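**Q** I've put the structures underneath this note.
No value in this document is a laboratory result; all are computed from the given coordinates. It should be emphasised that the depicted structure is a prediction, and the values quoted were computed from it without experimental measurement. Cβ atoms are built from the backbone, for glycine too; each structure is taken alone.
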Structure I
Amino acid sequence: MLGVCYYPEHWPEDWWAQDARRMREAGISYVRIGEFAWSRYEPRRGEFDWGWLDRAIDVLGAAGLKVVLGTPTCTPPKWVVDDNPDMIPYDEQGRPRGFGSRRHYTFSSENYWRESRRIVEILCQRYGAHPHVVGWQTDNEYGCHDTILSWGLTDLKAFRRWLRTRYQSPNELNAAWGNAFWSMDVQDFEQVSLPNLAVTETNPAAKLDFWRFHSEQVATYNRMQCEIIRAHSPGRWITHNMMGFFNDFDHWAVGDDIDFASWDSYPVGFTERFPFSEDDHVRWAETGHPDIAPFFNDLYRCIGRGRYWVMELQPGPVNWAAWNPVPKPGMIRIFTWEALAHGADVVSYFRWRQAVSGQEQMHAGLNLPGLHEWSQGGREALQVGQELQKLGPLPPSARAPVAIVYDYEASWITRIQPQGKDFDFPELMFRWYETVRRLGLDVDFVRPGADLRGYKLVLVPTMPHVSDAAERAFSQADGLVLYGPRTGSKTRHHAIPPNLPPGPLARLLKARVLEVSSMRPGLSCAVDGEVEGAAIRWRESLDVNDAHVLARFSDGKSALVAAGRHHYLACWPDADLLASVIKLMTTKAGLPTVELPEGIRIRRRSNLLFVFNYGDHPWQLPFSGSIVVGSPTIGPQDFTVVKQG
């Protein structure tokens, strides 16, 4: 259940066998290689040097390791760029983003698609049936370094083609985008411009379609690679490693074509980048926030249809955040076990050995740089390997009682026209998840429009565009549903619904939104009734028809309403209000809860209950059952596993 990312091209060949032996001694079974090695096995077009990669795979396989081979398309060599200058992406200011790091391609380039097909097919023909190659990773971290959207001439041409297919005529496009506003009508698709570099804000409908266009390109590009791999490497699985707090493409769509999802887990780095308060940043700087990694463990498990890997787990300090502290002793072990508790098939560390040169030389590895010597993270990985041997196979995860609908389009819409500077989609999603987890409940994430039947509680923190499929799923839900602010506030083409928000959900909610107010920091509005707290950042004025008012703002207007199973919260809640609302909903749904201290989290995997302590003080276990790992008193940066039932 453990893996590691390894770069044989970075180390002397006479180190490989010793590295492989030490991997096996550490309990590592899987090794990912090759995703950045294109220039090493094709230094010039058509001239291949496969010898080193053949030998590396053979050495790893001979030690009993299973090889995951990455397609190399995230780092095309310089000669590929020189041959295909149209592949270079452009930033929103129209500046080229050239060779010299990685991900230097736009998904709009037909020439780069051709190059990608060629190299993936050659690679698969050579290694697709290799006995030591058990699976494939496509590319690497689609969109990393803000590389989904590109604003060059290549992108404009591809966008116009996409629009022709979608709208058929300029008149249909003008109607969909509302181009009568500011005299933006076009008479031909060739008149369409990219939605950037204008005097002021560009058309939000055009920007939304531009985002959809790029997102669809990512999914189609990934599908192309998957089809080649399956044709030449039967019986091997395919995954792609996704990222945390990254919403620039629809990950559900990419998930459709892979066998399971994987993601790259950097809990301390992500905590540093998240908009926590300064006190919380200091509080969790060396442990990561207790819900950061679990949030994405749950999200990618669900995108992977119940299966996922952590393809990269930080083994110590990273190199890319504003500050990069060393995780407290015990945290690498906790990060590993937390992922396993959430259902991971494999946890793979990035990387085997700290690099001695290049952009990532300050990023830790399981081994110290240039040496055969364990780092602190490496020693903790050794401990996990020993614990896994004692515990044996883990049981499968069960469906959670709570579902959160995760809509990537909601991220795009709220960024395109935020209306309030701090209406932050990732933070809103995270805060609702965090609040549920503080009550000791497990969570599934669900795709918009997916079947919601069987969940006792469904949470929709925000979902501006509610599709027909999503409306049907909500209407058929047999549990309670809670919608957050801005849900149903836009049509598919980023317009206000003719019946006003919540648009297609008005039939279910028996209320409508008359106006909205974004609230600068320092402003708030108290809420009381069946729940208590305050609205911050955003509030809405509701016209209530047949809905039941559960709580009101201090000015008497409705803050939380219910119509049968369906509930609407007309604001961004502060921590107290959110906790009060979620507690009310779990009580109404009949869900047993336990209010956990801020540093304690639990997760169930069938009859195993995992209890993690991210805090500074020991915690006495209150749950019954037989302890299989740990002790009844859980120390700081430690965990216990309890077998129940």
Structure II
Amino acid sequence: MKRIRTISVAAIVAAAALPFAPALALLAAPAPAPAPTAPGVSEDARLTAFLDAEFAQWVKRNPQLATRLGSKDGGDQWNDIGDAVATEQLAWRQASVARMKAQFDRARLSPEAQVNFDIWALEADRAAMSEANRLYRPPFYSRLYSAHSQLPDFLVNTHNVADATDLTNYIARLRGIPAVLDVAIARTKASAAAGIHAPKFQIETIISGSESLTNGAPFGAGPDAALWADVKSKTEALVTAGKLPRADADARLAEARAAILDLKPAYDRVIAWARSELPTAPSGKVGAITLPGGAAYYANELKLNTTTDLTADQIHSIGRKEVARIEAEQDALAQSAGFKDRSAFYQDRATRFPPRPYDDAARADYLKTANEFVAHTRTLLPKLFGTLPAYGIEVVREPAFSELAGGAAHASAPSPDGKRPARTFVHLVGMTPDPAALYTLMCHESVPGHNTQGDIQVRQKGGPKFRSVTGYVAFGEGWGLYAERVCKELGAFPDVAADFMRLDAELFRAARLVTDTGIHALGWTEDEATAYMINTGRQPPERSRSEVRRYITLPGQATGYKIGMLKIMAERQKAEAALGPKFDIKGFHDLLIASGSQPLSILERRVDDWIAARK
């Protein structure tokens, strides 16, 4: 086994302050000379106008992004996922940065405008790193973002149908799915030809998911298939609202039905390809280390997901140290509650609340409790936050075609106009979890976690629009994990068990640092990683297996959580020490999330500026 170098938490802070990556050569013709500033127009305002114009061009190139932003432009189209378009879009990004640097003197901008300048440039660098890993990211490879389920998921959960135009666009997108799936198959075959194969478990998921999407009405007997149920529901809502005559609705439904039936041959092609892969699909040891050029690929993914230069060895060591620290905190909390240690506390919970299969009553109870807790926690936010969420927030069940036993909950931001609420999706199949774990999960995904941060981000005013959608795993997931601790400060947890499960969740994220690097840098097998998550991460077997499979197909993403949280905590402690009684927790939280997602190095810079201003 490779020797692991030790590193302290302080080293995280130092590493996170390093530049993300050297600027890459820009593919652009010579840019024009800087334009003169119009009388009365500040350099900051001129930069915002420039970035908004550039971002508008970018949105036109990405119709699914336009839909997420609430625009109908390109609402009948899917993003082009072909290789040629990806190359062209990278060149456009790099040329845009060249135009910005030619037209603006960064030194003349305010500190906040310099952040916008730097992030726009950084996004081009990150796009180049992502493009370098493109062959390792075939459209069917990811456990979370496989093309077979992401397309229908987008229609069900993102494509709102508020009028007849939206319905027309929905049907057009139904018709466009086969072409996207065919490109996805071709790209995945090209990756396979280079020695990059999806693991056997992912191939099996693709087959079962594709079969689920093409079973039932209108394909045959049984309940409505997911897309047919969705388009019927959305069409009937228009009729009920008086926005679509009955005769027109029936005609549109006939079109939608035909388009859905035409999906069967396309998904059959996906299934046929997947079945052809099964005999040779890898299993067991399936991390990045097993792939040609896998070490460089994984290093890139760690940079993209942590926005630091931390190595796999360093992250692995940080994870092991954090596991030991959290276990000690659990022992102390368990003893304060009258138990010998954390093991006795876990045993008591397992005895009192043994896992049982989900049924309809358990699902209804989970959703009711989750939504009530989110609503209650939302009322507590003014204690520690100045900027508050304004739109609807709801906890809903994961769609059937993507629901998995032990599947990870996830959140989506609201539309900028609030017509689509922020949502947290939970998997309610398999075995029930400890009921005390629900509270921390809602703190992370919903309030004051992702749903809160997403609500505030999409409502940003004054700054460039691209900041409302730009996201960084280390910042976003670091915020989500930090939000779990904030719930304790808010007094949101109902009892000691809920607080103990908060530590359980943090332990789980620390174990992820060990597991992700173990799989991709140290050669752990799937079974070895799963055993570690069961025994050390304290997760049930089915969730441990599901999580490990997620890490295998999404290298590095799971490391962003704890690295980001540690950085946020370090910055808060620094600010508290520097400002003493002048420290304002509301101001600190607003600084973190009121201006959008950011790399950890820029977060550190902004906190330093904030401290200096208050001194």
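**Q** Comparing structures I, II by percent of Cα pairs over 39 Å apart, which one has the largest value?
**A** Working: I: 34; II: 30.
Comparing I, II, the top value of percent of Cα pairs over 39 Å apart belongs to I.
**Q** Of the structures labelled I, II, which one yields 3.8 when distance in nm of label points 7 Å out along Cα→Cβ at positions 288 and 472 is computed from its coordinates? It would help to have the intermediate numbers written out before the result.
**A** Numbers: I: 3.8; II: 1.8.
Computed on structure I.
**Q** Work out which structure the value 2.1 belongs to, where distance in nm of label points 7 Å out along Cα→Cβ at positions 240 and 344 was derived from one of I, II. Can you show the working numbers first?
**A** Working: I: 2.1; II: 5.4.
Traced to structure I.
**Q** For which of the structures I, II does the calculation of helix-only ellipticity at 222 nm (-39500 (n - 2.57) for each DSSP H run of 4 or more, over all residues; to 500) return -9500? Don't skip to the end; give the middle numbers.
**A** Values: I: -9500; II: -20000.
Of the structures listed, the value fits I.
**Q** Now a separate question. Suppose relative contact order in percent (Cα under 8 Å, 6 or more apart) works out to 10; of I, II, which structure was it derived from? Don't skip to the end; give the middle numbers.
**A** On the way: I: 10; II: 17.
That value comes from structure I.
**Q** Identify which of structures I, II gives the largest calculated value of distance in nm of label points 7 Å out along Cα→Cβ at positions 104 and 120.
**A** Details: I: 2.2; II: 0.4.
The structure with the largest value is I.
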